[in-house]
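Just below sit the structures, each encoded as structure tokens.
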Structure P
């Protein structure tokens, strides 16, 4: 059956943009403070899931909602299942936007809004790829399930719930990364170093706050310091800003000296793409006379974590010839005097190292400090051989649709739902050469890229299920 997939995708442009407008309009960041029995992750993720399922019902698909944390769209029958795994949740918008993050905005050929790149735009393009098959009357020879999670950016609550209730898919892909194809993903583990909240010297750290999520380079940082040396500290900070790759401001009042730093947000899988406002602020403050927990908190960040995405100062730097470097993102840093402090570090690691080595490095770095080191959820490295038919088929489709005959599958530090399947990969929708704005302010995806992705997904689903 000869189909001009790109010509067909172009016919869906207006409908796709209308549906993406609806999805982007929902702030679907997880918010546990608003959690209820009906909305276990807060209302936003569930509302975005329901919106996805309503689109599919409108288009005549069978759908199922599993407790407002995950759902799926089904097409075709058979014992074998091809899974397409997307997610409807987003990262918190954060500061620094030039458009409303929850209003889809078209500008200079780009579509701006939270989720346009990660992952509402790509997931919807994959859904439309499936819709194109149905509208053409093409019946797959195996069952297809387009599965929508609602907690990919945190704990994968939804997708884990799906696997508790439904059979694991045979094979599949996640439209939540980049083209040409991701056949390997590094391991992923987060550690939290918990401090007390005591001060004990001339300078007093009242508060420190930076970061929104473990997998996001913090754009903003704030701190309040009580000191008898306010004028000198403020002058020193101005000099610091002149020399550092960050912006900021400093003010003083009866409550203390207030510092603000603005860096650059980025996806935590490659911290080099961002500028960590929190670690820069800590590196400035640690030169002053703080004591006890406050001093340890600042020292760990400034002397062992700052500007060291490969974790050399922790003594755990590691590189694998296939999977590349271990990377470290310092995602959240908070301190409240008299209460507590914490530093959250997220590591993406290749085959050959792991959580035990990382924990040993952090333990050594905090020796002599009064801290508690807590390990979070770990995902081990995932790899699908390039000779596997799912890799070969998807790469062939990509090459046909783009003309890029030199494209090869890649290994990345990002973690996608593709790793939940033994024969699972990540496939699009960020094209080579397109700016990666995932987890950043002014997130966008070129409209033409999303339509091209739709065509690629349509052919890919067709080829995998014919």
Structure Q
């Protein structure tokens, strides 16, 4: 990475957005700013960790690109349409990676991703000193370090999933660099296999540091205590275990993927209950994101602004992101009783239904406002269904997930792989997982968003080229 990525002062100011960078700079000289002002004060340490999560929530990352817009267009979720806000998003439908619009988007995503990794590494390099100075207890430090290491692993993993080769086909070609230190040294571009090994090692370390995570004994507590409150908005113990399941499955290690997913459910499912129909479809304040099931989400301040920009039914047809109505009906198999369909897709005067999942709510105090899902427990059921060696047990996992979406059970003759593909298409709208699913299984054809065309061939477009800002400096 270039030196512009490693200016500590710039990053720490970004981390302290909530507290305001300027007032810190007014207190002491720049040379003592990082350690004295941040890591010499427990509240400031807390704010620095919050800053990492705010970085994740930026539109360049999980606020939009990795959840609701770019990767969803790569998965053929929405019909190609020219957007009023430059750039033209149809370049992603057509995998025009050489276009100026695509290059600019992937460059900002790359930069924000590695800037966030650097910020996590800066945080990790200082936290032990704070323990030694008795600013923070070792127990609290372990929790914060576990979250920061997990965040670093998750960010690297999603950069690998986007920019790396199809792992099941090629795990040895150069993929991306992996950064564990904030020392300003550029790291080599590693093979996909080496990057994934680093991801798994980091997640295992985070898991050990989070052995006493309050979520294990108390679940998701809605309070204002920094260490125990709203653990589903932090990379908690079960979220780390879920990310391990996801990473192992990417690697093709079905046994360890199964074990990790099963651990999430056997130990932690009581804290993440299925969302009921009545809650999901409340006529006043529906929980369209099924918030009780979310293992990890980011608090996205731009969530509803983004909805207005991309999905609102008030937009003209040329500017809205929406699927072809026939394609949408095919995805849900014309079953309007599916919980994921009944509230997420509305008829509002247009000739097609529009995506309503992230429409703002009328009650500002609802705990799921501004939450952007990143990892949910239904994925653990899908992983178990894909990896269990007993077909009957595998079908049971899949039917449990379907039953909690208002669907009937599949028969014993159902194809698990085919039904899983259908469920991935239904489940993760606006959460960015479908493109990565297609890439993981190396699907040669996926349903084309430009209906009535049946399929589009994605390979080799699964591999997004590294940005010029990275390759031109090596």
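No value in this document is a laboratory result; all are computed from the given coordinates. Predicted model, so just to flag it, every value in this text is computed and none were measured. Cβ atoms are built from the backbone, for glycine too; each structure is taken alone.
Have a look at P, Q and say which one yields 15.6, 56 for Rg and Dmax of the Cα atoms in Å, for residues 219-330 alone, as calculated.
P
Taking distance in nm of label points 7 Å out along Cα→Cβ at positions 131 and 203 as the criterion, which structure among P, Q has the greatest value?
P
Suppose percent of Cα pairs over 17 Å apart, for residues 155-242 alone works out to 58; of P, Q, which structure was it derived from?
Clearly, the read-out refers to Q.
Just checking, which of P, Q has the largest value of mean count of other Cβ atoms within 10 Å over residues 115-122?
By mean count of other Cβ atoms within 10 Å over residues 115-122, the leading structure of P, Q is P.
For the read-out helix-only ellipticity at 222 nm (-39500 (n - 2.57) for each DSSP H run of 4 or more, over all residues; to 500), a value of -9000 was computed from one structure; give its label from P, Q.
It traces back to P.
One of P, Q was used to compute FRET efficiency 1/(1 + (r/R0)^6) of positions 187 and 235 (r between Cβ atoms, R0 = 35 Å, to 0.05), and the answer was 0.20. Which one was it?
Checking each candidate, the match is P.
Can you spot which of P, Q the value 5.0 was calculated from, given it is distance in nm of label points 7 Å out along Cα→Cβ at positions 107 and 387?
Going through each structure in turn, the value belongs to P.
Compare relative contact order in percent (Cα under 8 Å, 6 or more apart) across structures P, Q and report the one with the greatest value.
Comparing P, Q by relative contact order in percent (Cα under 8 Å, 6 or more apart), the maximum is at P.
Of structures P, Q, which gives 5.5 when distance in nm of label points 7 Å out along Cα→Cβ at positions 251 and 403 is computed from the coordinates?
P
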